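Structures incoming, each one as structure tokens.
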Structure I
Amino acid sequence: HGLTGGSHEAYVHWMCFAAARAGMRVVVMNARGCGGTQLHTPKTFSAAQTDDLRATVRHVRARVGDAASTDIFTVGFSLGAGIMAKYLGEEGYRSGVAGAVSLCGSYDMHKTSERMETPLHRVVYNATLAGNLKRWVGGQAHIFDGLPWIDMAKVKSAKTVRDFDRETIVKMFGYTTVEEYYEDASAGRVVADVRTPLLILNAADDPIASAEGLREVQDECKHNPEVVVGLTEEGGHVA
């Protein structure tokens, strides 16, 4: 799911309905603290963190049996799409996934951040997403009480996603700068290492996930038969 989203989102429901109609059993992974869940430790989700997805795939595999009898397929939206693609690149042949679809994912977080900082996007999209993040972390604020590395006053004053990331994710996960975090979170760095059939779908007019980063992925994956990139002229973001 997308940033601060969860299993309650309409687009997640429609995907679940479609998969169920096709005879599949469906599992939705909520990111930490999302989908009505509460944090139990002062660690949130991040665009670079793939360990929770790794644990989910292993848990599902343990529940459904070995790969010879049951295939696992994954679908990721927006933030979840980038995390999923990064996981597949990191794991290579060990992903435990038979096939995957990435929808509206960001493959170059630097370019996505630059796009979000342009005047129109900063007002229409960036401020809205930053507000969602502040409300989300505000509902989990008790878990951060007394921690020296987080200043909730600065978090609450964040005007953009970049501001929020600087005051939370960078400090929480030990990055030196926002740029270092965005480099680590960019799935385009590892998508050439994907060894699972992966369909990537994005729109060129996506106001959030920059299409420029995806065009570079297209070039890098020309020699990777496992990855197919579809870039439509229109479509927006998870629309």
Structure II
Amino acid sequence: MATGANGDREEDREIPPHDRWRHARAAFVLFHFAAVLLLSVPASSAMRDISAWRAPHAQRDLAAWAARANALGIDVTQPEFERALWDFAGSYLETRAIVIRPFALYAHYSGALQGWSMFASPQTEPVWLTIDVTDGEAYRTVYRERSAEHAWMRRELDHNRVRKLEGRLGRGAYDDHYRGLVEWLAVRAARDFPDAVRLRARVERRRTPEPFDDAETDYLDARWERELVVDLGALR
């Protein structure tokens, strides 16, 4: 039987208090690492939200992936591909919930949570907000998102909070927020452009170029959406 230098058996020796603290700290670090690692496994309620799956950008993604599967020799239609992914998403979320359950209380009180998904579905057809005014004849552009030439209200409209809304406009939602923004801009336009009679807000949608596209390809598919027109005379 192994003995120490003073003749005591090793299993009879007590662990010094400072060593116990080191062991406890190491165990906590290991527990925290495991918790954060498992909690960081992607999950989103949108994975089982049928409205999110029916969104235009999601349908485009599904069609593209189904086409890639067929190109690899996998004979599958888009509805079949979508159903398979839907079933997998359900099983995946159920399994994840079981795995992270032991860490749920710790995550709640430590704040080790992430309430939003990163890169859930990239926006491959972003939009650019454009504001025009007219004196009764032709419209002229006074603001265009990310434009140095058309920069009316740029300080406010380029604020990160507003840019977040502008990005979401490309996903076809937030109608009330969009209308509220346009009505607020109309009040400012009525003051800043005394001769203007109407304000027009709309977004231009353009496809993000593929690596093999030339520099101008993204402009070929441009189209206007979400047009709103406000009478400025009633605001003066």
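All of the numbers you see were taken from the coordinates with simple rules; none came from a lab. No experiment lies behind these values; they were computed from the predicted model shown. Cβ atoms are built from the backbone, for glycine too; each structure is taken alone.
Odds and ends about this structure:
- Origin of the value 0.95, where FRET efficiency 1/(1 + (r/R0)^6) of positions 22 and 78 (r between Cβ atoms, R0 = 35 Å, to 0.05) was derived from one of I, II: I
- Given 3.7 for distance in nm of label points 7 Å out along Cα→Cβ at positions 70 and 158, calculated: source structure among I, II: I
- Origin of the value -0.32, -0.84, -1.27, where log10 I(q)/I(0) by the Debye sum over Cα atoms at q = 0.11, 0.18, 0.24 Å⁻¹, for residues 102-189 alone was derived from one of I, II: I
- Among I, II, structure where Cα Rg over 2.2 N^0.38 Å as derived comes to 1.00: I
- Structure responsible for -11000, with helix-only ellipticity at 222 nm (-39500 (n - 2.57) for each DSSP H run of 4 or more, over all residues; to 500) calculated and labels I, II on offer: I
- Which of I, II leads on relative contact order in percent (Cα under 8 Å, 6 or more apart), largest value: I
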